[in-house]
Structure P
Amino acid sequence: MSQMKNVFEANFNDHRIQLRVIMMGAIAALILVALFTMFYTVQAESQGVVLRFGKYIKTVDPGLRVKMPFGIDSVEIVPVRRQLKQEFGFGTAGATNPRQYSSSRSWENEKNMVTGDLNAATVEWIVQYRINDPRQYLFQVRDPGDTLRAVSESVMREVVGDRTVDEVITVGRQEIEVFVLQRLQELVNKYEMGLSIDQVQLKDVNPPDPVRASFNEVNQAQQQRVQLVNEANREYNKVVPLARGEADQKIKAAEGYALKRINEAEGDATRFNAMFLEYAKAPEVTRMRMYLETMKSVVPKMGRKIIMDAEANQVLPLLQLDGNK
């Protein structure tokens, strides 16, 4: 009996040791699992949204973080600093964003549109955006990527439908981009999608293939017309201002010559009047002075002259026969 008791106690001790080892192993495993599920890392370009049993708790910034283990807390990593884009009517291979483009079967339906003047056009465009509110992005709208695609296509069709085909294809592209960007941001804010629209860019905008050749010919004719008008304006701006400048120059010269002649005439009249006043005061003296002044200026121009007295009978004594002078 004593021997059986000893065997029983030995077996019990062995089982107790084994149970203790199992419990310690389980505790160690739980600790490892807890440590493994408590720590997580948020990348530099992202933010983490912490959920406790599926309910939003907080939003955390990049770095090494701690959460409740064993699946009590879960974390959704949202790339808030990465610029995302969606392509419409085409697709770029190798995209990491599953909502970047739709299936190739949908491209034709996306890009075929009707303009305001009831013409057809194929419009391909890109929407670039960022996630600025992770909580709204995850919980306010179901599948925000598909929702953004639907809203973008709706706004683009609305804007294209309000404009003529010439505006859509040529002169109105920038205006369309700006208007779509503003309208899209308004709707995104209204739906609380947590997105910021950075840019809307039109890519290839063309008429449908059956009429593309004719449309290109019309565009070439319009471009030639604009080119000819610009060349005519350039020639006009080069010739007309030059002619106007020459005309103004001649008019100014004529006006200056007229003013000069008027001033000279007025000066002559003033001098004559002053001389006449002096002449009226002493006519004989004035007459003699005028005569002497006139002779002084005229005689030197007459060359060699001999002046004789009225009583002289011959000129021989006055002549110098040697001819030297």
Structure Q
Amino acid sequence: MIIVTGSIAYDYIMTFPGSFGDHILPEQIHNVNLSFIVSNFARHRGGTAGNVSYTMNLLHTPHILYSYAGKDFDGYKKELKKLGIAIKGVKIDKTSSTATGFAMTDKSNNQIWGYYYGASLKNSKLILKKVVKKDDLILIGPQGAKASICLIKQCINLNIPYMFDPGFILTEVSSEELELGVKHAKFIVGNEYEINLIKERLDKWSTIVKKKTVITTLGEKGVLIKSEKQTFSIKAAKAKSVSSTTGAGDAWRGGFLAGLTKGFNFKISGQMGCVAASFAIEHYGTQEHFYTKNEFKNRYRQNYGSLLKL
């Protein structure tokens, strides 16, 4: 089973109709003072753990959502219950607000994020041995450096495999902590920029990841999955339209993990991730999309030319 850790959050999602690059002067990069007028704005349920759980639920995949939320969680909780997502593993910190993300996306799908960790900082108090079993896989998603490193150390001590998603903590962790997380991970996942940044920070990158699976999400170009024995370059699945790319990466993770849980290989699981992401980007918000099992299977067949037995 997959244990999904990371943030449960409210996302404030905004759209800037221009390009960020048109307003950033390279010679003034040390003195940036900018305001962007946005054309769309909305608050949605989000957070990596919440989003991954949402996708796995759509794909009827058992998992445990294991994270902290804050004193303002009631509305989010009602929706999770309505969807049939178990919340037994969600802990409440009554002294803090639920984590909150502020995302602005320009017309080229570049993003600027601001993030308040809030209650998710308490994820460092999560005790994995209370929920984990021998054959489980832990997703260590964004939840602050302290919590991520704490969970990594628990996985190491318990000898439990984990997927390390360090993107949001790269500005917080030391190179030693980053190396610890990568060195013991079964999977390392991030977008192209994040993976390249990790490579630059770790002198022994090639040696460390030689026997691991490194997953690089490439947006509209799809995803690259590189394991010790095989490399899969998977094209993105076509969406009917693109409303917002926010949450596409989380949907991909949910689809991929659902595929692994169902016993599929990396290629099929990666393609499932791409199909899940294609549904997510059709809607403004990270948990606003919906599909039936048949709709998912049909889009999979249309994009990859084969039947998927879910």
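What follows is calculated from the coordinates using simple rules that are stated; it is not laboratory data. Fair warning: this is a prediction, and the values are worked out from it, not measured in the lab. Cβ atoms are built from the backbone, for glycine too; each structure is taken alone.
What to note about this one:
- Largest in relative contact order in percent (Cα under 8 Å, 6 or more apart) among the labelled structures P, Q is structure Q.
- Distance in nm of label points 7 Å out along Cα→Cβ at positions 104 and 192 derived as 4.1 - corresponding label from P, Q: P
- Ranking P, Q by FRET efficiency 1/(1 + (r/R0)^6) of positions 136 and 160 (r between Cβ atoms, R0 = 30 Å, to 0.05), the structure that comes out highest: Q
- Among P, Q, which structure scores highest (criterion: mean count of other Cβ atoms within 10 Å over residues 16-23): Q
- Computing mean count of other Cβ atoms within 10 Å over residues 48-55 across structures P, Q gives 14.5 for structure P.
- Which of P, Q yields -19000 [helix-only ellipticity at 222 nm (-39500 (n - 2.57) for each DSSP H run of 4 or more, over all residues; to 500), calculated]: P
- Answer label among P, Q for the case where P(r) over Cα pairs in 10 Å bins from 0, in percent, calculated from the coordinates, equals 6, 28, 37, 24, 5, 0: Q
- With respect to percent of Cα pairs over 25 Å apart, for residues 120-287 alone, the largest value across structures P, Q is given by P.
- At a computed 1.00 (FRET efficiency 1/(1 + (r/R0)^6) of positions 232 and 272 (r between Cβ atoms, R0 = 30 Å, to 0.05)), which of P, Q: Q
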